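Please find the structures below.
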Structure P
Amino acid sequence: MAVTPLILRETSSGISSYRIEDEMLRQREIQCVGPIDDKAADALCLQLRYLQREDPDAEITLYINSPGGAVQSGLAVYDVMKAVSCPIRTVCLGLAASMGALLFVAGNQRDMLPHSQVMIHDPLTLAQPGGSALELKALSDNLMRIRDITGRVIAEHTGKTLEEVLEVTAHDTYYEADEAVAFGLADRVITAL
C-alpha cells in the first residue's frame with residue numbers, strides 16, 4: 001500500500017503538516033483514482049459541490065486513473081459534474097475505463113497524457129444470472145436501459161451518433177491518446193500539467 005507523503009510547512013505557530021490532497025483541493029484539483037464505488041462517488045460529489053460553493057465560475061481539474069466501477073455511482077458523479085456551474089477540465093492519467101471513461105469524456109476540456117488510454121464498453125452486470133424468467137428479463141431490460149443511457153452520454157460528448165457509439169461499445173475498445181482525440185473522446189494530448 002502506497003503512503004501519500006504529507007506536506008510540511010513552517011508557520012508562525014511552528015511546523016504544520018497536511019495531506020497533499022488538501023493542498024490540491026485548495027488549488028481546485030481533485031482526483032478519481034481506482035474503482036468508482038459509492039464511497040468514491042460520494043467523495044467526488046462532495047468535492048465538486050464544495051468547489052462550486054467556493055467559486056462558482058472557477059475551473060476544476062479532475063484527474064482520472066480509473067478502471068471504472070458501479071454504473072449508478074458513476075452516473076451520480078456525472079450528474080453532479082453537469083449540475084455544477086464550474087467548468088471542469090478532465091485529465092486522463094494512465095487509464096480511464098468504463099465509468100472512468102464516461103466521467104473523462106464529460107469534461108469541458110479533456111486532456112490526455114501521451115501514454116494514457118481510454119476504454120469504452122457496454123455496461124456489465126456482476127449479478128449471477130438466475131431466478132425466474134421474469135427476473136432475468138428485468139435484469140436484461142435494466143442492462144439495455146443503462147446501455148442506452150451510457151451510449152447517449154458518450155455520443156453527446158463525442159459528436160458521434162448513438163449507433164456509432166453502440167457499435168464500438170459492443171466490446172472493450174481501447175484508444176491510445178491520439179486515437180481518443182480522433183474519435184472525439186478527448187480534445188488534446190498534453191505533455192505538461
Structure Q
Amino acid sequence: MLFKHLGFGLNIIALGLFFPGILLTMFKFDMEMKAMLSGSSLTSTLIDKELSIMATVQELWDDQRLLVAGLIFAFSVCIPLLKTLLLTFAYFIKTQELAKKLIGLVNVIGKWSMADVFVVAIFLAILSTNHADTSTAQNVSVFGFNIAIEISTQTLSNAGEGFYYFVGYCLVSMIGSQLSRSAIPSVPK
C-alpha cells in the first residue's frame with residue numbers, strides 16, 4: 001500500500017514538473033557573425049532563439065513540418081499526460097483487476113513514452129554545439145593596398161529552465177510509475 005501512495009504522489013509531483021517543462025524555455029540558441037576588415041569589426045546576430053517544447057511544436061507546425069510537430073507533440077505531451085491520467089485512475093479504482101489492466105496499459109504506453117527522454121537527448125545534442133566557432137581569413141589586394149578580411153561565426157547554446165523541469169519530470173515519472181507497478185501484484189514489468 002505504501003508503494004501505491006508513493007507512486008501516486010511522485011506522479012503528481014511529476015505532473016507539476018511537466019507543465020513548466022513543456023512551457024518554459026528548453027534551450028537558448030545564439031549565433032553571431034563577426035566581420036573584421038583591416039582592424040575594424042562589424043558584428044551581427046544571425047540567430048537568437050529561445051524555444052520551449054510547445055514553442056518548438058508551434059514553430060514546426062507553422063513551417064508546415066507537420067509530421068515532426070505531431071510526433072514531438074504526441075510523444076512529449078499527449079503520451080505523458082495519458083500515462084499520468086491512467087495511473088491516477090488506477091490509484092483511485094477500488095477493483096484490483098481493473099487497476100491491473102490500467103497499470104498494464106501504462107506499461108505498454110511507457111515503452112512509447114521513452115520518446116520524451118529521446119526529446120531531451122535531442123536537446124542535449126543541440127546544446128553540444130556550444131562555442132562552435134568558424135573563422136575564415138583572406139588577404140585581398142586592391143589598387144596596391146592589402147586588405148585583411150576575417151569572417152567568423154560563433155554559436156552559443158544554453159539549457160533553459162524548461163530543460164531542467166522536463167528532465168525532472170522524466171526521472172520522477174519513471175520512479176513513480178515503477179512504484180505504482182510494484183504496488184499491484186502480478187502486473188508484468
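Just so you know, all these numbers are worked out from the coordinates, no wet-lab data involved. Computed from a prediction, not measured in an experiment: that's the story for all the values here. Cβ atoms are built from the backbone, for glycine too; each structure is taken alone.
The value 2.9 for distance in nm of label points 7 Å out along Cα→Cβ at positions 154 and 170 was derived from one model only; which of P, Q is it? Checking each candidate, the match is Q. So helix-only ellipticity at 222 nm (-39500 (n - 2.57) for each DSSP H run of 4 or more, over all residues; to 500), computed for just one structure, reads -13500; which one of P, Q is that? It must be structure P, since only it matches. Structures P, Q were shown, and distance in nm of label points 7 Å out along Cα→Cβ at positions 26 and 42 at 3.6 was computed from Q. Computing mean count of other Cβ atoms within 10 Å over residues 18-25 across structures P, Q gives 13.4 for structure P. For relative contact order in percent (Cα under 8 Å, 6 or more apart), the highest value in the series P, Q is held by structure Q.
Structures P, Q were shown, and mean count of other Cβ atoms within 10 Å over residues 66-73 at 15.0 was computed from Q.
When Rg/Rh (Cα atoms, Kirkwood Rh) is calculated for each of P, Q, the greatest value falls to Q.
Here FRET efficiency 1/(1 + (r/R0)^6) of positions 74 and 146 (r between Cβ atoms, R0 = 41 Å, to 0.05) was derived from just one of the structures P, Q, and that gives 0.10; the source is Q. Computed over structures P, Q, Kirkwood radius over Cα pairs in Å, for residues 82-177 alone reaches its largest value in Q.
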